[in-house]
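Trainee: Quick heads-up: structures coming right below.
Read the figures in this text as sums done on the coordinates, not as results from a lab. All values reported here derive from a predicted model rather than from experimental measurement. Cβ atoms are built from the backbone, for glycine too; each structure is taken alone.
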Structure P
Amino acid sequence: MFRVFTLCDTQLRTTFGGVAGMDWNVVMETARALRVELSEMFFRLLRAFEHVLVERLNGSK
């Protein structure tokens, strides 16, 4: 999961207000290419990493 995150952490969706989150299409394709099991736990962990990334990039509000 962490490998997928590090490979995709520059693939972000943005708005005028800042970063909205990761581009999940890229995340899914990367995970499939790496043959990562797409389980519920995978998505929960990745979402937690994404949350921290977005907070850091946008500045904690």
Structure Q
Amino acid sequence: MKQLNNANVTLLILGTMLLSSSFMIERYTSMSDGMAGLIKGISFGLLILSLIVFLKRRKQQTQL
């Protein structure tokens, strides 16, 4: 398996931590639906961006 670059791992960790934190915060405190949706949307966006960066780098490495 090839090594993941630092940007990809950082985006993956940030997205995962933000998503799990939003569920924990929502469980123990009162949060509006808009704020919860915004946080979850940003976290899913980071996860998808991480996947796009990974696939783009993988495609570049196979072309070399």
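Trainee: The value 0.98 for Rg/Rh (Cα atoms, Kirkwood Rh) was derived from one model only; which of P, Q is it?
Mentor: Only one of P, Q returns 0.98 for Rg/Rh (Cα atoms, Kirkwood Rh), namely P.
Trainee: If we compute relative contact order in percent (Cα under 8 Å, 6 or more apart) for structures P, Q, which one ends up with the highest value?
Mentor: Answer by largest value of relative contact order in percent (Cα under 8 Å, 6 or more apart): Q.
Trainee: When distance in nm of label points 7 Å out along Cα→Cβ at positions 9 and 33 is calculated for each of the structures P, Q, which structure yields the highest value?
Mentor: For this comparison of distance in nm of label points 7 Å out along Cα→Cβ at positions 9 and 33, the top structure is Q.
Trainee: Identify the structure, out of P, Q, from whose coordinates helix-only ellipticity at 222 nm (-39500 (n - 2.57) for each DSSP H run of 4 or more, over all residues; to 500) was calculated to give -18500.
Mentor: P
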